[in-house]
Each structure stands twice: as structure tokens, then as C-alpha cells.
Structure 1
Amino acid sequence: MAATDFWNNQEKAQATVGQLKGLRLVVVPLKESIAAADDLDGLIEILEEDESARGEVEAEVSRLEKQVEELELKAMLNGRHDSAGALLSVHARDGGIDANDWAAMLLEMYIHWAGQNEYAVELMDRQDNEEAGITQATIAVRGPMAYGYLKGEEGIHRLVRISPFNAEGKRQTSFAAVDVSPEINDSVDVEIDENDVREDTYRASGAGGQHVNKTDSAVRLTHMPTGVVAQCQSERSQHKNRAHAWKMLRARLARIEEERREEEQLAKYKNKVRQKGFGSQIRNYFLHPDQRVKDARTEYLQNSFHAVMGGDIQGFLDAFLRWRMAQNAPDVEK
């Protein structure tokens, strides 16, 4: 980073800065914990002579235990792309207008979480529904271990509430799908035959000014062998949208390859975004009859729906990491 030509290649430089931040995220608290443990030895020696130091020792032990637990969680983020940024897409599924509204709520939830953790967010694509909410949207979340934390969010999210779009005030169940891929740079080799990719251009919708709406600046790429679709309309330039769409396509195909490897290692682990409807959800959100959010995999429960919608999802992310490690642990004969 001290090299005079370091910033000549912006994308490579940003990747290096991100790598440094990810390393510091583990190394700095690890050094602090080791130093604190050494200091704790001195406190224990004092305790042997002075019982009044017990409160201070117990508080320090508790603090260190929490710090070590946080380090253990970070140590779980050791996948091939865990340190990368994340491309997170939200798609409305079953439930009509409520599903469109629910998808928009989920999108805001992830944006709030990113802001609270000082991650940068860029809107890559957004398809608004005419009545309310969104049909689908994609954001890039950039920061240390963004993909490692968010990849467990992939799957179906189910909401139960009294519908604000139903004049009779009936309870409505709606579904939204979340898809998460690593934002990989060009140094990562992902083989794609361009003959397998169909490109479509169309007029962008939503914000962007008259130029966007009058030209076919939006780009949609379809990988024919897998059916994976990547699209972008965030830029006014078709060229830039095409570049973003190719980046998203490479990321999603890399994620498919990663899933294939994971399934070979752990055949019983299934978490597919393509699953639809009741029974396939990874998490249930309730606004009626009570307000709570419960993960169907880890059984982690939070009793404040609105806090979760405000971005308070770290508990779910950490619980998934622990659950995932438990699923990967080898069976031990007792």
C-alpha cells in the first residue's frame, strides 16, 4: 500500500484495502485479548492477597470471555469468498402486493444493518411495483467479511401480518426470496462462455432522469445453461450497466460453484433461494398475532419485529455461523 503506484488500479487497490481491514478485524482484537489475558494473571495474583479485587477480576474474565467468543465467530468466516463484499438481491414471491411491500421492507432492513456496521451500500438494480414495494432489487454491500456474514441470509423469508392493502383487515402471509453472492474481482477465475449468455437491453425504470427513461440503458444477462439472470439499470450508460451485470453474473456463478462444493461436503445442508412458498422459509417474521422473528434453522428468536426491521439482525447472523459450524462438525461416537 505504500507503493507510489498503489492507487493506479483502483479496483485492485480497493480489494487490498478491504483485505487489510478484514485482517485487522481479527488480528487487532486477538492481540488485545492476549495482552489482557497476561494482565489477568497479575490481577489473580492480587486476588490471592486481597479479596476486595474479586469484583474487578470477575468483570475482566467476563469481558475476555465475550471478546474470545467474538473472535471465535470471526474465525468461522474462513470460506473462499467470505472476506469479499456481497451482492444481495431481494425478490418478491407469493403474496401479491403484500409480497412486493415485504420485499421492500427486507431491502431496507439490510441497508440499515449495513449502515450500523459502517459498510458501504450501492444500489445496483431496482424494479419497483406500480402499487407498492418492489418486484426485485440488488445492492452491493462492501466492507470486511460482508459476504461471510450475509451469505446465511439466502433463502425464503416469510411475513405474517394484518395486510395494510386489504380493506377487510385480514391476515396475510407473504414471501420474499433473498439471494446472496460474493462480489468477486477480476483476479478470481470464473469461466463463462460468452456464447452461453443472452443479452437483452431495455429502458430503465424509476429514478434517473429523462435520459434513462428514453434509452435502452438497462442490461439483462441470462446464462442459458443455468438460467441465472443478472441485470443492472443503476447507471445512465449502457456500457457501465453491462459491466456491472457481467460482474453480478460472475459472482452468482461463483456462488453456485461454492454451493456445489458445500453440498458435496455436507449433503444434508440445503438452503436454496429457488425454493418457494410455505415450508421452505429460513426465517419467519410475525406482526400478528404477536411481534417476533424466529429463524427456522437455528431457532434463534427475537421478540422485537421493529428492531429487526431497523437492522438489528446481527444475532441471527452469529447464530447461523454457530449452527453452520455445528452442521459441519464430524459425528462423534459416544
Structure 2
Amino acid sequence: MKLTRRNFVKLAGIAGLIGLTGPLAACGNKSANKGNVAVANKIPPAEKATVYFSRHIDAEHLIALYRKINADITGKVAIKLHTGEPKGPNILSPELVSEFQAQVPNSVIIEANVAYGGPRSTTEGHRRVLKTNGWTFCPVDIIDEDGDVDFPVSGGFHLKKVAMGSHLTNYDSMIVLTHFKGHAMGGFGGSLKNIAIGCASGKVGKRQVHGLEDFGEWVLGERLMEMLADSGKAICDHFGKQIVYINVLQRLSIDCDCAGQGATAPEMPDLGILASTDILAIDKASVDMVYNFPGPEKESLVQRIESRGGLRQLSAMAEHQMGTENYELITID
């Protein structure tokens, strides 16, 4: 199947059908089920990770949360976020990000071209979209503009290397600033998805993570989640302690920002902002917040997560020892 945006959307629908036949289809809240998240002997012995939280989604609280986790962020700083398809209704506010970025010395936004066609598949077109969407307040480095570089995957489930945008090696530290939401193939898009797909080069790396390079076909379901963990591990290993994670639980559509103007309108209310130095803990806490929401508005997002086998992202990260699912939530409000 030719790699176009239309076919990408079609495959996203197929992913839902495949997920519904898998082991996650018949279960309830698997966010707390040992069959789908890490058991204790799969994670390195450690105390609970700290995840900071604010219910307020504004620059003041975003900056305050960042200052709780930024001790190891030094040098040239990459802020990785999803800048969205043209006029996407759910992307993070450029005004919010602008106020935040101004408080991070020597920082720029980074993005990479996409693999599925459309204006963001070329650097020239991507820059037009950046302007359309308001990402004009600081430099935006399209990290695969000059090609890619292989990042090794140590002990990967499926991948031994992933081609990342070559400019990624120019940075000392990374802030993973994520609009947490659903995802048509991944079930949900958190910090892992933001770096695992978002830093991979459009021409090579994204094809690797989706299975097209090694398997010759689109990978869906739990195998895709394992490929995400492989790619994310390569980036986490590269930056070591000099990478932190912020998830903004706002505009909680079942669709990713790559859906653009066609994204499904959110049903859940905004929940707040989470921040941590632990990628597994923050994505687990984000999923838990969705599952623990008391109203029926969560049902579509939960169904999207489970129908795609999305919780495998969490257990795969735990098996890679990328962090811990055991966390303490500390509210700063």
C-alpha cells in the first residue's frame, strides 16, 4: 500500500478492527491489570517516581511544573512538541508554548517531517504549516532537513536502530512537551509517541517504526507499541538524565494532532498538566487520569486506547527498564 495520508487514515481504522480482536478487547480497566502493565520484577528496583500535577493549564503553572524537574537540563535544549497539521483544532496553544519557551535558555522547538504525504512531508511545506499554525516566535529546527543518523536500540523487541533526524545530535538536552490525547494507531499519544515517532526521520525512521522497512508491511496492535518503545528507548538512552517530560491533558480528542481539521471533537474535559523525569511514570499517570475520570465522557477515549492495544506502550517501556509505573502524584496547586 502506497504511503499517503489517505491510506494512513485507512490503516488507522484497520488498527481498530485488529485491536478489537486482540487480548485487550474484552477487558475493563487494564491500567491496573498485571496482564497489561509491568510486574515488579520487570522494572529496576527504585523508589516511586515523582509526577507533579496542576489542574491549571496556563503558562504560569507550566513553567512552575518545569522548574520542579529541570535540574539536569543544560546546554542547547530541544523542545519536542507536535506542531500539528494546518489549522488543527486541538494543538497546544502557541501562546502557551511561547511563554514557556522564553523561560528556557538556549532552547528551540524541534520537529521532523512526516512519512504519510501532505504539506508536512517536505521541509518547505512543513515550514509553511508552521507559519500557518503560529509557530513563529522562536526558531523551529526540522531535524531531518539534512537527512538522518542512526540511533542504536539496545535490547530492542524488534529494532536494532532507528534513523532519527540528524540535527538531534546537536542538542544537549530535551524537553518532551506533549499534547496528550488519543491516537488512531497507538491508542494514545503521550511522551513516548511524541519522541518515538516525532523524532524519527520522515523518509526512513518513521517507516522503520511503523514496520515498513523491516517487515515490508504496516505494523499494528501490540507489535507497533513495542516498536514505539524501541524507538523511544534509543532517544532516552541518548540523552540520559538530560531529558524531561511534560504532558498537557487538554483537548482530549480520540485523534492525534496529525488528523488536522478532521480530528474528532473532544468529549472529556481538560484535566491539567503533568511533569516528570520518568517517561513511563508520566504516561502511566496520564492514562490513569483518563481511566479514573468519574464521568461517561471518558468512554470513547478509553475504547480508543484499548481497541488499539495501546496499554502495551506502558508494559513495553517497563520491560525496557525505561522507568517505573510506580509513581507518587504531587499536586502543586
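Please treat every number below as a calculation from the coordinates, not as lab data. In this text, all values refer to a predicted model and were calculated from it rather than measured experimentally. Cβ atoms are built from the backbone, for glycine too; each structure is taken alone.
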- Identify which of structures 1, 2 gives the largest calculated value of relative contact order in percent (Cα under 8 Å, 6 or more apart). 2
- Query: Taking distance in nm of label points 7 Å out along Cα→Cβ at positions 182 and 230 for each of 1, 2, which is largest?
  - Reply: 2
- Of structures 1, 2, which gives -14500 when helix-only ellipticity at 222 nm (-39500 (n - 2.57) for each DSSP H run of 4 or more, over all residues; to 500) is computed from the coordinates? 1
- Task: Work out which structure the value 19.4 belongs to, where Kirkwood radius over Cα pairs in Å was derived from one of 1, 2.
- Result: 2
- Message: Going by mean count of other Cβ atoms within 10 Å over residues 54-61, which of structures 1, 2 comes out largest?
- Response: 2
- Message: Out of 1, 2, which has the highest value for mean count of other Cβ atoms within 10 Å over residues 62-69?
- Response: 2
